[in-house]
Structure I
Amino acid sequence: MTDAVRREFLLHRFAEVVSVQDADAVMVGVLKKFTTSAISFSRSDFATEYRATLWAQVRVVTKDGTVLWSDRHLTEFAEYRQTPNIFESEANKKAAVQKLAEIMARDVHARLFRRICGMTPDELRKLLAKSVAPGYIVIGTDYLVRRSVAMIREVALGGAPSDFNVDSFRAGQDDLAALRRIVRTLPMMGRRRVVLISEIEKPTRTI
């Protein structure tokens with residue numbers, strides 16, 4: 001289950017997967033129960049199909065103890081064929097358990113993203129693909145801001161080189177006089193230029 005969740009987060013890049021010591025938030029999960037039950041039978045009353053069901057509880061907690069998301073009653077199931085060949089049946093059961101882990105990992109990832117961002121990663125990507133707004137204000141925890149900005153930047157650039165089309169400013173420290181020039185500069189080898197302005201809550205200079 002842990003490997004399935006890790007793969008899901010690495011695939012979508014919603015949050016960077018790091019060690020517990022370096023993490024802004026930690027996901028903690030407990031597998032509460034696992035059962036298999038026959039759901040189909042042959043004419044000779046031999047079980048030909050089973051259902052594997054998994055119950056788990058998961059929560060995501062920040063360093064300061066804030067619970068970003070939790071669910072104590074996660075439940076998923078997958079079905080598999082039972083045959084007279086015990087090795088084939090065990091292989092089918094193992095594949096069903098793997099499928100269970102993947103389904104639950106996708107569900108956890110999508111629900112966490114929706115809880116924090118108001119939509120799933122796929123929904124956000126589709127929204128950005130339809131139309132990229134002139135500007136976005138991104139607020140939240142450090143890792144959420146980083147990942148959301150990374151996704152917006154990726155879609156906005158559309159494959160254009162970031163070395164020439166991404167500029168960063170800190171409203172509270174950097175001299176923003178160049179900002180006027182930057183926003184008027186045409187992008188290079190792409191359709192858009194991305195300008196990131198951080199610390200806008202404490203500017204010391206007017207633009």
Structure II
Amino acid sequence: MPKAALSHAQSRSNNFRHVFPVTTHTHQLIQALRAALSEKFPAQTAWTQAHLEPLKAKGLAHDHIRLAGTGLLARIPKQSQMQLPALENLQYQQACFHRASAAGFAPQCLRIITPCARLPRGALMVQEILGRAAQLPQDLALMASSMAALHRINLPPEASRAPLLNAPDPLQAMWDEVSAQAAFLPQADLAPSVAARFKQSWRGFKRCAWAALALCAA
């Protein structure tokens with residue numbers, strides 16, 4: 001299975017398993033995670049006694065800590081990108097993992113650590129995928145096959161789609177989301193080359209969206 005094509009936030013190659021400098025933040029996070037694991041899963045000694053390895057932070061939404069030897073990562077939210085309460089955020093992500101993992105190209109979420117005093121936003125216990133991030137252009141075919149597999153998943157009956165968003169008009173929902181985010185770009189202090197590239201892509205998106213909306217309205 002070409003899981004290397006999955007450039008997922010918690011997929012890490014052996015190259016990332018160097019000793020990561022433990023800052024005050026990561027040290028506190030490790031202690032908090034260990035306490036939460038002991039509280040929530042006292043019988044899972046493989047989890048509670050595992051060596052905890054912080055992974056390099058590559059995003060704004062989550063920290064990731066590897067439970068060495070267990071095949072698991074703790075995915076610890078820093079925020080909810082959908083502005084959801086802590087438990088709902090975990091449940092939404094858990095549902096995303098469950099739906100996507102059926103395609104065979106996404107990790108499984110085995111359990112969640114519900115929010116507690118040590119981890120106010122809780123955590124997700126997610127399958128560790130060994131490999132590397134996708135590289136272009138050589139991995140383009142694998143990336144395409146991964147996306148195709150996701151799109152081949154049967155859509156659940158409408159009554160079973162919650163808690164995932166189920167917009168009646170997905171293109172309009174995407175347009176609204178991107179437009180809302182783009183409103184903050186003037187304050188982002190982007191490099192001129194980045195800003196120019198975004199504007200070019202934004203114009204292309206507008207043309208495609210307007211053409212599709214006009215076609216649907218016809």
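No lab work stands behind these numbers, since they all come straight from the coordinates. Note that the structure is predicted; figures quoted are calculated from it, not measured. Cβ atoms are built from the backbone, for glycine too; each structure is taken alone.
Here FRET efficiency 1/(1 + (r/R0)^6) of positions 137 and 169 (r between Cβ atoms, R0 = 41 Å, to 0.05) has been calculated and equals 1.00, so which of I, II was it run on? Provide the component values of the computation, followed by the final result.
Working: I: 1.00; II: 0.75.
Going label by label, the one that fits is I.
Which one of I, II has relative contact order in percent (Cα under 8 Å, 6 or more apart), as calculated from the coordinates, equal to 15?
On the way: I: 15; II: 22.
Only structure I yields this read-out.
Rank structures I, II by FRET efficiency 1/(1 + (r/R0)^6) of positions 89 and 185 (r between Cβ atoms, R0 = 30 Å, to 0.05) and report only the one at the top, that is, the highest. Before the final figure, lay out the partial values.
Working: I: 0.00; II: 0.75.
If we compare FRET efficiency 1/(1 + (r/R0)^6) of positions 89 and 185 (r between Cβ atoms, R0 = 30 Å, to 0.05) over I, II, the biggest value is for II.
12.1 is what came out when mean count of other Cβ atoms within 10 Å over residues 33-40 was calculated for one structure; which of I, II is it? Walk me through the intermediate numbers first.
On the way: I: 12.1; II: 18.8.
Derived from the structure labelled I.
Quick one: Cα extents along the principal axes in Å came out at 83, 40, 25 when computed from one of I, II, so which one is it? List each step's numbers first, then the result.
Numbers: I: 83, 40, 25; II: 61, 46, 37.
The value was obtained from structure I.
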Seminar exercise, completed: Comparing I, II on distance in nm of label points 7 Å out along Cα→Cβ at positions 161 and 177, the highest sits with I
Exercise. Here distance in nm of label points 7 Å out along Cα→Cβ at positions 113 and 129 was calculated and came to 1.2; which of the structures I, II was it taken from?
Worked result: I
